[in-house]
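For reference, the structures are reproduced in the following blocks.
Coordinate-derived values only; no laboratory data. Only a predicted model underlies this, so the values are computations on that prediction, with no experimental measurement involved. Cβ atoms are built from the backbone, for glycine too; each structure is taken alone.
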Structure I
């Protein structure tokens, strides 16, 4: 366990779990261990979004507008680094866990919870149904596909390896 005052979401970040303790507000699961922070998950997300060029609020507004989503909004934290986080339930809930899209290997419903298995073989239970996690996973996939389509198929996009546009 390691304590962090400021924390940046990186490609190693697998999940951010809300902590209900006297001091720590979140636990950050990474491929190299678990870290604790005095900041809330949303504060960590906002800080990480800011460092990649936008606020958390701005990213949420963009996703809301493009996809007509009003709750449990997945966040493209740093699209250039392929960092997309998706909440398991309402962000106001103490049960909310933010999952990193590309770290999820598979998920399986077990009663009223879902077990998330990460690419490194580790996992955790979240208080959300398998259907809810599946919907969040699909929403995040749509965001990624739309962003990649804009980059790859824009009329103004120029192939860096040639002198002519696509």
Structure II
């Protein structure tokens, strides 16, 4: 009997240890399944978010280009209508914003070829602003020429 009594505590200890191991194994399996389910929901949402963020960046870049073009067109139209002060302000805003965008370098909405073409527009900036300040009708033609150069620069090479 002595051997039976000695085995009883061992079997209880072994049984309780085995039950504890089974519970831990089951808990680890549940945790792994939960992680897989979480990732199965997270990855498509992350991918969708990443795609949407790229589309947003493209739309914002296009908006910047369009706003610059609209500023210059507005200046040209105002100058044609002999509204020289609003034309001067719009032209000044155009050159300021264009300069800031070109200064961003590789982060600009314009690629290197476009930036090079657009830099040449600054050669006539001071003269154009001066013509507008003097209410000179020749400023309208100068702004139309600048507008044409701007459109050609954007059409010549695709943006990033």
Mean count of other Cβ atoms within 10 Å over residues 23-30 derived as 18.9 - corresponding label from I, II: I
Distance in nm of label points 7 Å out along Cα→Cβ at positions 15 and 127 - highest-scoring structure of I, II: II
Comparing Rg/Rh (Cα atoms, Kirkwood Rh) across structures I, II, the largest value goes to II
Here relative contact order in percent (Cα under 8 Å, 6 or more apart) has been calculated and equals 15, so which of I, II was it run on? I
Suppose helix-only ellipticity at 222 nm (-39500 (n - 2.57) for each DSSP H run of 4 or more, over all residues; to 500) works out to -30000; of I, II, which structure was it derived from? II
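With FRET efficiency 1/(1 + (r/R0)^6) of positions 39 and 103 (r between Cβ atoms, R0 = 35 Å, to 0.05) as the yardstick, tell me which of I, II scores highest.
For this comparison of FRET efficiency 1/(1 + (r/R0)^6) of positions 39 and 103 (r between Cβ atoms, R0 = 35 Å, to 0.05), the top structure is I.
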